[in-house]
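S.K.: Please go over the structures that come below.
Just so you know, all these numbers are worked out from the coordinates, no wet-lab data involved. Here the structure is a predicted model, which means the values were calculated and not measured. Cβ atoms are built from the backbone, for glycine too; each structure is taken alone.
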Structure 1
Amino acid sequence: MTNSSLKGVGSGVPPLLVVSDLHKSFPGVRALKGISFDIYPGEVHALVGENGAGKSTFMSILAGVYQPERGSIMFDGHENIVIEDAHHAQALGIGIVYQERSLFSLMTVAENIYAGRQPVDRSGRILYRTLIDNARSMLAQVELNVNPNTPLNRLSPAEQQMVEIAKALSLDAKLLIFDEPTAALTENETRALFNVIARLKARGVGVIYISHRLEEIFQIAGRVTVLKDGEYQGTYNVAQTTPAELVVRMVGRDLQHLEFDPVPPDARVMLDVRGLSDRTLARNARIRLQNINFQARAGEILVFAGLAGAGRTELALTIFGARPLGTGEVYVAGQRVVIKSPRDAIAAGIGYLSEDRKEAGLFLPMTVADNIVASRLRMFGTWWLDDRKRDAVAEGYRERLSIAAPSVRQVVQYLSGGNQQKVSLSKWLLLEPKILIVDEPTRGVDVGAKAEVHSVLYKLARQGMAIIVISSDLPEVLTVADRILVLCEGRISAELSRAEATEEKIVHFASFHAENADAQPEVHS
């Protein structure tokens with residue numbers, strides 16, 4: 001293992017975990033081919049690689065989900081251990097925060113944090129007051145201000161992810177594994193998570209941090225290990241490498257950066273939203289959109305930025321008819337439209353790609369072809385589907401968007417996150433929308449796939465579509481946007497051009513109303 005010398009690492013302190021020559025195969029796939037890895041108490045050791053590199057398999061072995069075929073694991077001084085299952089992993093002191101949430105939507109926040117581990121009295125009855133108090137303490141650690149009695153399904157995806165993190169913290173583990181923990185988080189929530197990790201380090205907890213957001217690696221990790229196609233590529237001191245070098249080690253090539261052509265100033269207005277506000281909501285409503293006015297032009301990528309709870313997704317769902325409109329008007333290509341349902345929005349030429357592709361964007365057990373044509377089934381027959389026509393159309397999108405699947409009859413759930421996102425995008429392109437709203441387009445996808453998705457969105461825009469992107473990833477916002485609208489507490493607090501936008505400005509305007517509700521922000525045209 002290279003470059004293992006680091007302050008506090010290897011200086012007389014024994015490692016917490018040492019993995020040597022780990023192998024794991026599945027039918028037709030060699031997922032791990034001799035992986036080596038180590039981590040010390042109080043260290044944050046990052047693990048990076050493209051989707052399919054073996055990160056999830058490696059993580060699942062440490063969590064007791066899979067058993068390796070060959071190799072050895074030393075943990076907390078115990079040699080050659082076999083992690084039998086998830087309960088054994090927890091008993092050893094290994095906790096994990098999954099990217100795909102392992103929570104129960106109909107249970108309360110407190111019940112999720114302590115699922116299967118509720119405090120009970122001698123007769124086995126749950127001590128609910130203790131449960132609530134313990135849950136409230138865990139929520140405070142992740143800076144999530146919600147009632148522990150709240151049903152999980154009332155929380156946003158970002159809030160649910162923070163509950164997942166609180167659940168892992170409640171295990172009081174010696175080693176915590178974070179798998180894409182910030183994929184659904186905004187800047188403030190990410191900062192809260194980093195504060196949690198800093199406290200874990202101070203307590204001597206080892207943290208394995210898996211993320212496609214390389215800038216995060218350079219903020220919190222001391223070392224980083226790179227995997228590619230199931231093989232170990234090396235371990236490096238973060239201070240002695242760069243994001244560009246990591247990308248080359250991960251994907252084997254330099255990524256192409258978008259060179260933006262300017263949007264013509266006289267480009268046609270495709271979407272014009274005037275005075276949009278929510279209906280009168282209850283006093284305890286979490287989101288209330290207030291007098292939203294904006295335009296999106298043909299050929300441009302308009303990005304909505306903001307903190308969790310700012311109203312970005314709620315605004316998109318309102319425009320798409322999945323959320324009731326209170327007051328205001330919507331115009332598509334100069335014509336006023338009345339949208340009371342997603343069917344109305346689709347008929348008007350508006351598409352919406354959900355932030356949660358697995359829950360609301362794809363039919364996972366179905367094939368690539370079936371998913372792509374699902375939005376326009378009548379095009380392929382009335383009483384039965386024309387399989388040949390379906391496959392031919394799907395094959396065209398597979399080639400157009402470079403979907404990495406052996407055939408269009410591949411089941412979608414076995415594709416990587418980036419390729420699943422391309423399938424979901426293809427489904428909407430088949431409808432030929434004038435306006436496409438894309439919510440968190442690269443959530444949970446690797447750096448190579450992220451660049452490909454950005455390229456697809458850019459090409460669609462320059463071909464005449466109006467693209468609206470919602471993103472919590474500030475580097476992504478600055479990469480893809482022609483223009484940025486910042487939302488704060490249900491209102492547009494600023495408009496920034498691509499040239500003038502910075503992360504600092506976006507964060508400032510995203511927090512503006514909370515800091516100074518009476519002042520008026522500067523809005524740029």
Structure 2
Amino acid sequence: MRRGIPSLFKGGTTHRSGLEEAVIKNLEACKQLTEITRTSLGPHGMNKMIVNHLDKIFVTTDTATIMKEMEIVHPAAKMIVMASEMQEKEIGDGSNFVVCLAGELLSQAQKLIRMGLHPSDIIAGYAIAGKKALQVLETLVVETVQNKQLAELATLKRVVKTAVAAKQYGYADFLAGLVANACIAVMPENKHNFNVDNIRVAKILGGSVTQSEVIPGMVVARGVEGSIRELKNAKVAIFTCSLAASETESKGTVQITSAAQLLNYTQAEEKDMDNMIKAIADSGVTIIVTGGSITDMAAHYIEKYGLMVLKTPSKFELRRIARMCRARSLVTLGPVSPQHQGHCAHIYVREIGGAQVTIFQQEKKNGSQVATVLLRASTHNVLNDIERAIDDGVNTVKAVGRDGRFLAGAGAVDIELARQLEAHGATFPGLEQYAVKAFGKALEVVPHTLADNAGFNALKLVSNMYAAHEAKEGKHLGLCIETGDIKDVVAAGILDLYSTKMMALKLATDAAITILRVDKIIQAKRAGGPNMQKKGHWDDD
């Protein structure tokens with residue numbers, strides 16, 4: 001019989017404990033994860049190419065996508081992944097900052113452990129430093145955008161430009177304008193009720209990014225089935241079923257002995273379909289939207305009664321059309337009562353880059369306004385990456401509606417926090433002072449990485465920024481990634497959202513402290529049999 005701790009567990013369970021086996025190995029794994037995403041931080045961030053288990057290729061700098069598709073299995077590294085996912089859910093931006101800061105905090109902790117500090121001292125110091133950093137952050141607010149200002153185009157462009165530039169640097173001004181126009185088109189009276197889902201993205205391959213546009217309405221990336229291509233003040237009926245004759249549950253055989261019988265065979269079915277489409281038309285409906293198939297017979301009678309018909313295979317798209325038109329989805333074919341019908345001010349088909357799209361437009365006074373950003377680009381990867389940049393911009397507008405405070409960007413706030421935490425750490429007599437100073441040192445990761453990714457001497461620039469911040473009016477001085485100089489980033493319009501930075505600091509600190517608290521790892525044997533090696537085809541033998 002096995003002795004000691006292994007005797008407690010089932011066979012195949014692994015157990016690691018102690019400083020070297022558990023703590024240091026966890027810190028090493030988290031450092032390696034951070035090194036993957038760190039080079040993607042900022043406007044000059046490098047792309048990562050990820051091929052997932054379905055052989056789908058992702059080429060992006062978006063950390064949320066990288067984390068989602070990498071399928072990290074190390075339990076400690078997974079905690080940082082979960083922190084970045086929470087940042088993405090809460091704010092929609094700043095997930096790379098969470099990963100970089102958490103990794104750098106653990107890297108600094110590893111140095112302190114090697115010096116002889118106990119993890120408990122480091123945890124105590126990090127908790128003090130995290131609390132102090134949030135207090136200092138409130139004093140560094142440089143501008144507050146009021147809710148009423150969110151209806152102004154210039155203000156919205158300035159608000160989203162930094163978030164968009166981090167993903168698409170060359171097109172930042174153009175894409176910020178698209179996001180601002182789309183947000184204004186759907187902005188409700190009460191800005192707290194701004195719904196991110198009201199801004200859709202339609203991607204059409206071909207053309208250049210500068211041919212992208214905002215369409216005030218919902219765009220379905222396919223044309224209509226019949227000859228009617230435009231309607232005004234349309235009455236909308238939405239069916240989740242197919243437009244086809246009902247089928248019997250049992251199967252049968254029909255014997256036809258003459259030509260007359262053959263001619264009359266489908267007459268009852270045709271009459272039934274005729275009555276069905278006529279009843280729908282008589283109830284006032286002018287467009288049918290279906291999630292199923294449309295038979296030739298149904299298409300014939302729809303054309304006969306002058307109805308427009310649109311087929312949408314996506315059930316999510318069907319729900320959005322129903323919400324926008326305020327219609328109710330019906331599961332059976334038949335006449336549609338007025339309370340189940342929707343209304344749309346203008347529906348029309350347009351050709352863009354050789355593709356047919358159907359556009360639903362509502363009046364502004366209708367509370368169900370939707371705007372679509374129609375993206376054009378040369379490849380699917382570029383389209384997907386631009387969509388992520390627009391998603392970040394839209395989420396920033398939503399966050400500003402809740403808290404409109406802004407901080408200086410381009411590493412200015414991070415250096416100021418690091419400087420003040422260094423001074424704060426010197427006030428403690430105990431061992432926690434080393435951890436407080438290490439927390440400040442870890443915050444240098446943002447300006448250091450921005451300079452590295454832009455190809456400048458990071459050590460020289462960070463020391464120059466420290467020297468600039470020692471001056472009385474130096475709090476707004478950050479890194480210019482174009483020239484490598486130190487300049488007033490607030491005047492240049494480079495602003496970070498306060499709630500993004502605040503949430504990221506909290507999540508990164510909590511993740512680092514949680515990982516440092518782990519001193520034992522007990523891993524059960526994975527369920528199922530051994531992984532079979534993939535062999536060649538049996539014909540090759």
Structure 3
Amino acid sequence: MYEDNDADYDRVQRLMESVLDASLAEIAARLDTRGEGVPLVVCNPLAWTRSEPVQLTLRLSASPKCLVIRDTEGRTMLTQTLCVRQEGHYWQADVLFLARDVPALGYRVFRAWDEEPGGRRHENRTHVVGTRDILVLENEFLRVTVNRHTGHIASILDKKAAREALAGPGNVLQAIAEIPGRSTAWMIALSDQVDELCRREAVEVVHSGPAQATVRVGTRYRDSYFSQDITLYAGMPRVDVRLQADWYERDSCLKVAFPVAVEGGQATFEAPLGTVVRPADGAEVPAQRWTDVSNAEYGVSLLNDCRYAFDVTDNRLRMTIVRGIPDLDPEADVGHHDLRYALYPHQGDWRQGGTVRQGWAFNVPLIARQALRRAGVIAPWIARGINHAMPPAFAFLEVEPENVVLAAFKLEQEDWGPGSPVIGRFYETAGQPTEAQVSFAAPFMMLEETNHLEAPIESDGFEWKDNEVAIRFRPHEIKTFRFRLAIPAFAIYEGRKHRDDIAPGFLPGFEGG
């Protein structure tokens with residue numbers, strides 16, 4: 001059964017990666033990327049403007065001296081070259097840079113320049129310093145101390161709040177014996193036998209540059225080995241961890257624990273399109289992108305990208321990573337696991353701290369691709385009277401305020417092509433009555449509210465004019481809309497907002513002219 005599932009997941013992943021690559025190539029093909037410098041396109045899959053680190057591998061004709069990334073307005077991005085290697089007739093450079101102001105559900109064009117070293121330098125936004133006993137990672141938001149003897153995070157100082165986020169050593173891997181006969185693949189029953197993994201084999205600095213600081217901790221436990229990359233990025237108020245686990249244990253469960261410095265906090269767990277408050281009684285419960293412990297003044301959120309089981313006891317946050325229960329498969333979970341999680345300290349509770357957007361951003365990062373040099377004028381997107389490429393930065397849809405999220409966005413019918421109706425699903429996250437403003441890149445031809453099965457319903461909960469719609473939400477309400485744009489979004493570029501710009505028959509149901 002597990003082998004069949006693995007094969008299915010691999011097939012779906014390959015299919016989705018091919019769809020994503022083809023879609024990004026279609027966008028890049030319609031951009032004017034001619035000129036000096038290596039063209040890059042950074043895409044933002046979420047419905048708010050973002051400034052975040054993004055990493056990609058550049059294909060270069062010569063070994064670079066000093067790579068610098070700039071946008072088309074000439075603004076220099078914080079840039080760090082992580083690795084350079086030669087492969088065949090080209091050099092491959094792994095580059096990380098802080099991509100600024102990538103538009104909502106859109107893209108921005110950047111360029112990589114190879115310059116002489118020693119020119120104008122950015123002040124380092126991240127760095128690592130150390131002594132015999134500790135390593136300290138720091139950016140503009142946090143100062144993180146790693147114990148060199150145990151590999152644990154000894155401290156996370158929130159510089160903005162001027163307070164400590166941890167109540168004790170954090171990022172602690174715990175191997176917990178499960179009770180034979182009571183623990184199954186469906187039920188977890190843990191004993192009091194807890195081994196905290198503190199016999200590190202290595203604690204070393206991997207990166208210490210202007211955009212990224214990383215310390216790697218290697219730990220061995222019985223027949224298993226764990227590698228944790230603890231990272232601070234410039235511009236990011238969280239501690240990221242990448243865990244690679246080679247797991248070969250039975251009748252045992254692996255968790256990661258963070259005791260947080262939050263007194264009398266409430267435990268909140270993200271659920272599909274909502275949240276659930278549960279007692280902090282140590283029971284293992286499900287959650288999606290994040291779990292949070294907050295009081296009115298301060299809180300800490302644990303973000304993750306692929307794990308769903310958590311427990312909270314008083315102020316201790318734990319996440320289950322793998323188990324070793326053999327009742328369905330004698331070697332279940334055996335082998336290599338690669339996952340990411342992050343600790344996000346914030347002022348106020350999870351609503352005021354913006355945890356929902358942090359969880360989405362952690363799971364849906366910016367996407368960067370190197371583009372080919374071309375004019376960007378290409379059929380079939382070209383309409384009569386429009387003989388230019390797409391602009392260097394473009395936002396298709398933006399949602400405000402922060403407590404309303406676009407959760408799904410798709411063509412109504414996959415095979416209908418350009419001009420077909422589009423479905424958007426939104427939800428309110430904070431439990432507050434809200435009027436949301438949704439802005440599109442082009443005016444509507446049609447907009448209607450539907451139920452969750454996408455059948456039209458009568459509704460007076462929204463108003464729209466031109467390319468903007470105001471939507472009224474009750475607390476935690478989910479709303480779905482069907483809409484059709486009056487003109488292709490790119491047609492409004494340079495003020496072309498008239499129907500005369502559209503070739504007859506370009507959109508289904510609209511003859512134009």
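S.K.: Here helix-only ellipticity at 222 nm (-39500 (n - 2.57) for each DSSP H run of 4 or more, over all residues; to 500) has been calculated and equals -14500, so which of 1, 2, 3 was it run on?
M.R.: The correct label is 2.
S.K.: Please state which of the structures 1, 2, 3 yields 19.3, 56 when Rg and Dmax of the Cα atoms in Å, for residues 114-161 alone is computed from it.
M.R.: 2
S.K.: To test your reading of the models, identify which of 1, 2, 3 gives 18.2 for mean count of other Cβ atoms within 10 Å over residues 50-57 when calculated.
M.R.: This value belongs to structure 3.
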